[in-house]
Structure P
Amino acid sequence: MFNRSIGVAALLAAAALGTAPVRAADLPDYLQTLSGTTPPAPGDLATKNVLQLNTSMFGLYANAGTVFRKNILAKHPIILALFSGSGGRMILYRPGQPPLEAPSVPRVYQVMKSLGHSTLAISEVVMPYIGNAADRSWMGPMRAYLSEHRTALEGIDEADQPAAWRANSRATLENNIAFMEDCLAKGTITMAATEAFAAKQAPLLKLGITWAAETQVKHWMEVLDGWKKLLGPDFAKAYGASNTIYVARQNNVLFSVLAQYFGPDAINDRLLLIETMGFTTTPEEMLSSVVRIVSDRAVGSLFFKSNSMMAYELMGTDARKTIISEMKARGQDAFLPPLVPFGSKQWPALISGGSGPASLDDL
């Protein structure tokens, strides 16, 4: 057994060194079913080796990012404004200091938001079943939500909110309850009843939305008043960033508040709006994005003589030219936005064009 093991080891070692071919018949039984490969086509292997360079790039970026982050934080304050269900988070990073997290938005913001969402959520329950009397699977979820509404209504006058807002809050819950009770009593959901419910609640929703926005904005402006004073001249070299998803990109509250303190020249330079797939993003993820964006500016300057180039799709302009030529070949004009300079300070959201209502007030 000892000699046999030595023989197998020798065969495998010889194969590895290329000194002797190993045939399947020469291998022990336990290796014969496992050993053997199909050599890749030369083109496939060559392509794989090239593609590996791009895969390895991310590891190099991560290693360099650790150094870049340390150096940037040693010289520049950074303010992160992160979306959250409680009205946002703001964190101030200062050179040589631990992170400073701001107090949360007053809880009345969450009360107003919850009341507004409670009304909108009812539509999610009923809309799939409007005019479908045969399907009553909505009734169980609605009964449960109705029970929660009744509990909330019992203590609405004690919930965090100014006395002047309580009547609106109470009416919001009472209207929700009345609509759900009516639907459950009839066992069906009609379009007419749903539209009447929405029309009745819309003015109440508008007030709740206004109060929530006022609470949120005033709070964060007070925080930034203090931080700007705390940083003094260093505020002029601070970076700011907020996260957003598609639905919150236009009129993004946190970014809009930051813009009042950073000024128009900082937009897309020291003030960044970072798009994400989720409502919430961790501070670590945000910091990594800021560091990546700022450090990429050196790469853009080195290769393209533009520190803004890496903030855009590198293939974008060439793809644009190709789209134009391809559409021309099809006998059509290309539909594309106007070219904007890479260093544009334009607000990173919809700022022009279109017609019709643009706010709840307009509606």
Structure Q
Amino acid sequence: MLKSIEDNREKRPDIGGQAVLDGVMMKAPDHIAVAVRKPNGDIVVRREAYASPAKKHPWMGKPFLRGSVNMVLMMKLGMKVLQQSADMSGAMESEKPSRFEEWLSRKLGKGADKVMMGFAGLLAVVLSVGLFILLPNLPARALRGAGWSLFSVNLVSGLIRIAILMAYLWLVGLMPDMRRTFQYHGAEHKAVYAHEAGLPLTPENAQKFSTLHPRCGTSFLLLTFALSILFYSVVDQAIFSLTGFDMGTNYLARILSRLLLLPVVAGLGYEALKALARAASPLTRALRWPGMQLQRLTTRPPTLEMLEVSIAALNAALKGLPEGEKTADGAVILPREAASAQSA
């Protein structure tokens, strides 16, 4: 089965995706589609054209540059589709806005939602920097002063970073809403697997596959964190050898270097992810195994109904919107019965 999937991948376009609120986003080469399940059981599907920036600016698609570009674009796209999914599912309508949200709506009107999403994105970036850059590097000076090598210091920093990531994902997974989102994450992977295998896109066919996929963003994070240990060790040693400046003892310089070199590390992680996802040797399978296992924290086995939603998004991204009643913004509503028939 694995060999047949790998053969089909060469003939089929790569599909990316993301779990959203009560649904899934799928990204084909030229279109993006979001499908969500409403409380009444209907599925709402939205599709829009997508043009890769690399087509307009070829340098953005160059190896080792495309990783950092893709990271920024996926963060921006992720925030956008999360807002879309909340609107499509009707979740925001059922929640009473806070006083701050009411005040912001009065002051900014329709722009209030964008401000809130922008603030949420900024907060996410600040928390990420604090958890994965500032905190892991706190012991560096003490360890360096105790005679530890630069590689050993970076190894400890990297292991702390990975431990924080695993603890964060585990704690988030304890929340009921996030467990449901993780089920949709699993549904996304299973549908992509069925597409890559060339099987008819039905919930039953997709359910046969694993929730762990080699191109998952969770694997990308772990690969990037692991590669950063080696990369920063080489950089720190080169700076020390050339200038005598010790990056292990100066906390501010250490933090600034990590922030400035983050795009380079992201580029390395992206290239490693693509290379390992395509290869099938025992060595490459062993190298991607840790990232695949980490996905057990970010995916859960989905229900057949969740797979219907994932398949609806995948079909829309590849083939276009299905027939059905349209909303004011152009999305299509698939009643529960029609959604089951479409994925059959």
**OP:** For the read-out percent of Cα pairs over 36 Å apart, a value of 51 was computed from one structure; give its label from P, Q.
**Re:** P
Subject >> Which entry (P, Q) yields the derived value 0.00 for FRET efficiency 1/(1 + (r/R0)^6) of positions 70 and 166 (r between Cβ atoms, R0 = 25 Å, to 0.05) >> reply: P
Original post:
Which of the displayed structures (P, Q) returns the greatest value of relative contact order in percent (Cα under 8 Å, 6 or more apart) on calculation?
Top reply: Q
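Laboratory data are not the source of any read-out in this text; all were calculated from the coordinates shown. If you're wondering where the values come from, they're calculated on a predicted model, not measured in any experiment. Cβ atoms are built from the backbone, for glycine too; each structure is taken alone.
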